[in-house]
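Some structures to go through are shown next.
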Structure P
């Protein structure tokens, strides 16, 4: 197994174990379908960690996706990877979830507008139907991801329960 795949799997397993430990009380106390809902932060944080590890350990796989008009392309690959790991950990441990989810959600909306919007327009101007669908898919999938993160931010408390004054 190559280093990138190993890092992605390791990040996923590590966050799964941490998340399972962090959510155990919620799962035990929940009844019925609420047991599934109790896994929400874990299901949300896991892909963030996997994609963060991809950016950090496989930058060559991501670098060409960064448009040439953006300065410091390699910097952005690593910065995004680090941000995804931080957000994943924060969401998983319910620490400053509202703030970090708002920031990363807003940032992803900017990515959609600055990167995937122009790519979609370029794809739609072509003649290949597969390329057109792919352009629309990148735009819509990433916008859906941003919407999910912003929904998480909206539903997270303004002050974490542990931070509230006694």
Structure Q
């Protein structure tokens, strides 16, 4: 019965939905190969591009390929997708390409009004001195921005940074 309902649901949504919506439905149902097919039918759309990048990054519906993930994320980022900018930044952080990481995280952070995880990661860059001279005040500013936007992970670094700056 469950399989029949799923089949009927997919059949009727196929009649009325676009490729991104179908891809997202398949993705949420963990039917990754079908999701990957759908996203590849709308490759000019930034959200489809972002999902293709994610699927290459996580080996969902395709082989893991970080280089292809970066290509797709960059396409989406160049169209303004903040999560793709962030994901590019994190991939570059993992590769220790700190200048590129900072560039993409700054774009995603958009002066503290953008993607909150990027603001937090910028704080980490300055806290740990990844590719830059450690700057606790700058790190604290980013962490406070992230916290003000509801990013609870920033609490512990804020406490530590405040202690360091008192000394």
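Where a number appears in this text, it was derived from the coordinates with a stated rule and is not lab data. Nothing here was measured: the structure is a model prediction, and the numbers come from that model. Cβ atoms are built from the backbone, for glycine too; each structure is taken alone.
For the structures shown (P, Q), distance in nm of label points 7 Å out along Cα→Cβ at positions 72 and 104 is largest in P.
Tell me which of P, Q gives 5, 26, 34, 24, 10, 2 when you compute P(r) over Cα pairs in 5 Å bins from 0, in percent, for residues 80-135 alone. Attributed to the structure labelled Q.
Among candidates P, Q, the computation of helix-only ellipticity at 222 nm (-39500 (n - 2.57) for each DSSP H run of 4 or more, over all residues; to 500) that gave -24500 used structure P.
Comparing Cα Rg over 2.2 N^0.38 Å, for residues 24-119 alone across structures P, Q, the highest figure is found for P.
Which structure, out of P, Q, was relative contact order in percent (Cα under 8 Å, 6 or more apart) calculated from, if the result is 20? Checking each candidate, the match is P. As an exercise: distance in nm of label points 7 Å out along Cα→Cβ at positions 64 and 128, calculated from one structure in P, Q, equals 1.9. Which structure is it? Answer for the origin of the read-out: Q.
Given that semi-axes √(5λ) of the Cα gyration tensor in Å, derived from a single structure, equals 37, 17, 13, which label among P, Q identifies that structure? The read-out comes from structure Q.
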